[in-house]
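These are the structures in question, set out in turn.
Values quoted throughout were computed directly from the atomic coordinates according to the rules given, and no laboratory measurement underlies them. Keep in mind the model is a prediction, meaning the values are calculated, not measured. Cβ atoms are built from the backbone, for glycine too; each structure is taken alone.
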Structure P
Amino acid sequence: MDPGPVYAADRKLLDSRLAILRVQADADREAQRLVAKLGNPPGQSFDLIDDYLMWIAFHAIQPVFGTAASEVAAGAGGDVNDPGLQRQYLLEIRYVAGQLLAGNSSTLRVQRRAEVHAASLIARIQGVCSNVEKAWGEPSPSEGTERNAVGLAWISHPVTVQSGALVVQELLSRRKVYEDLRSAANELGERVWTDQSFRKSVYDHVLELMRFRPIFPLMARDVPRDTEFATGGRRNAVCPAGGKVALFSIGALFDRRAVRRPGRFCPQRDWGDQEGLRWLMFGYGTRQCPAKDHAVDILTSALIGLLTMPELRLSSDDGKAIAYDGPLMSRMRVRCAAQEK
């Protein structure tokens with residue numbers, strides 16, 4: 001959507017809904033609940049996506065719908081206490097987001113599945129739109145409410161979950177970094193959830209892990225009007241209207257002209273006047289994710305929870321530990337050590 005009155009109204013509504021969230025408190029609470037559940041009995045394996053990240057993001061983001069949150073998750077006439085309906089909703093929005101992750105490279109199967117689930121999501125929101133309008137204090141009927149409710153549902157949760165899986169995958173490949181964080185968490189004990197210095201350290205680690213494994217390493221964008229991009233060379237890159245442009249975002253995150261020693265893993269890096277580049281995995285300019293801070297807060301809570309558990313390793317007892325469904329990481333099985341050595 002190009003900037004204009006509709007964009008401005010949508011952004012105002014979106015910002016007002018995001019402002020009510022208490023993502024750290026809600027994400028912490030759910031992470032603690034799941035750590036207690038998944039760590040008992042010791043040594044069992046679990047799916048990091050379906051058993052852990054999916055529910056932390058859900059409980060942290062779903063309050064954006066206010067008093068209509070339960071109705072959105074259960075659907076019109078559904079039992080708001082039925083976890084099966086909640087899971088169905090989360091899978092619904094996951095498959096719609098799969099099209100976003102794949103972009104123009106998605107297979108016909110992924111496209112068709114996204115279309116089917118997008119239709120289901122739109123029907124779901126339409127069925128409870130009056131509840132959402134009332135919760136948001138919006139006039140009824142409101143086209144903006146339906147449009148923004150659909151957008152908030154399908155973009156925020158699945159992308160946060162996928163980013164979390166990539167963060168953990170990268171962290172587990174860096175055993176020294178992982179062990180140092182676990183050691184710091186163990187020393188804090190119960191204070192691990194309240195120590196602001198440790199939380200800031202984990203927060204910085206999340207951003208650095210996302211830099212090395214961004215969810216959108218390559219972004220394809222439509223060009224709605226004639227424009228050109230600065231290349232740093234003698235000529236700019238001309239992009240005619242109606243075309244497409246591919247942005248190699250991971251290349252920018254490792255550009256030696258902007259980042260000193262970019263190949264070095266350094267969560268406490270001083271970005272200086274390039275601080276904005278640190279967030280490039282969330283987009284740029286008017287297209288930057290408005291909930292980027294919330295997303296990193298959620299992933300910080302999720303990672304703190306994992307750091308309080310016995311040592312984690314990928315588990316391939318029943319096949320491959322990591323499975324993909326098109327562009328989506330659909331499974332990431334991990335196992336806790338049975339006991340600390």
Structure Q
Amino acid sequence: MDSGALSHPTVRVWESFDEEDEQRTRVSILCGVPTHLVDDVMYLATARSRPAGRLVARTPDIMRHLAHRTVTHTERCVGHVRGPIQWSETITAWSSGIGVDDVFVCVTPRRDFDVAENRLLAWLLTRLVVAGRRSRGDAARLLAPDELDRVRAHATAAQRFLAHKVLRGVSSQKLTGREFRDIRKSRHLATYSPAVKLAERVRRPLLSTEARTLVSQSTIEHHRVMMMLMDSQRALGLAVPKLAIRGDFAVSGLLRYRNPSIMVDRRLSAESGLFFGTTRVLTAGDTAGSGSSGAEPAYVVSTQAEADELVTTELRARRARSQGLSDTSTQSASGFVQLPGSYSS
């Protein structure tokens with residue numbers, strides 16, 4: 001991976017989240033993808049990935065070695081016996097009419113392919129088929145033409161695999177956590193490893209270097225300033241928490257961000273944009289009133305020096321407010337007020 005990709009602001013911001021955090025809300029709040037397209041983006045990102053390509057390539061081999069279990073069922077056999085005879089049912093059959101004394105009701109074994117490993121395979125193949133259909137929707141504009149071609153090729157192959165007779169009776173419902181853990185301990189794990197890897201990718205379909213393809217130039221500028229502010233805090237020796245989704249914002253300490261381009265849900269607050277403490281931060285691509293209610297002070301940041309100044313000013317103001325509260329508390333307790341400048345900091 002080239003160093004330019006790693007230094008991209010969106011890549012750096014994406015990697016500032018905990019790896020286990022859900023990506024679905026991050027795609028909308030951080031990247032500005034419309035909420036009604038988030039599911040489509042997740043499907044397409046999974047279907048274009050390398051694990052999807054590996055599963056499609058390995059599925060013919062997997063289907064030659066499908067896991068199965070042996071089950072028994074009752075079968076009415078005429079003139080022959082295919083398993084242990086159920087005498088009670090057989091005698092009942094004989095007594096039901098004349099000329100049926102060559103009928104035997106037997107318990108016969110058969111292979112059942114509806115097991116967890118194959119349900120995982122069917123679920124993943126079904127997702128690839130769905131991704132192929134969604135590649136013709138509005139979310140397709142977020143992918144390159146060659147990536148869309150790859151998604152559609154995977155969908156066509158997946159549809160062909162699902163039509164195979166051994167998978168027709170296999171459920172394509174999503175597995176439970178327990179079933180997935182059982183697969184990891186199964187003796188068939190090596191055979192189904194491409195499916196397990198793709199299932200893991202479904203949980204986190206977007207790599208940091210892929211997330212940058214979803215953002216506009218103004219969003220890149222927001223991310224660049226976010227990293228400036230985080231770097232400023234680190235330069236002061238402060239511990240900077242990982243970014244996390246808190247309510248409808250991406251949050252790290254005093255830093256808050258929600259992409260202004262997404263439609264605001266009625267359940268969410270009306271404000272959008274980048275904030276540091278009580279200050280609304282504007283970037284070079286913003287206008288002074290964009291996404292702001294006008295109630296909070298605004299500060300334009302376009303250079304690292306401006307980011308440093310904002311961080312220093314905001315921290316100083318917070319310390320002053322904290323000291324003011326402390327002084328008020330001291331005055332209430334003792335009746336004396338400590339004057340500013342009468343102590344050494």
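To which of P, Q does the computed value 4.1 (distance in nm of label points 7 Å out along Cα→Cβ at positions 240 and 320) belong? Attributed to the structure labelled P.
So if we calculate mean count of other Cβ atoms within 10 Å over residues 120-127 for every structure here (P, Q), which label has the highest result? When mean count of other Cβ atoms within 10 Å over residues 120-127 is computed for each of P, Q, structure Q gives the biggest number. In this comparison of P, Q, the computed figure 5, 18, 20, 17, 14, 9, 7, 5, 3, 2, 1, 0 for P(r) over Cα pairs in 10 Å bins from 0, in percent is attributed to Q.
Upon calculation of distance in nm of label points 7 Å out along Cα→Cβ at positions 96 and 248 from the atomic coordinates, which of the structures P, Q produces 6.6? Label of the source structure: Q.
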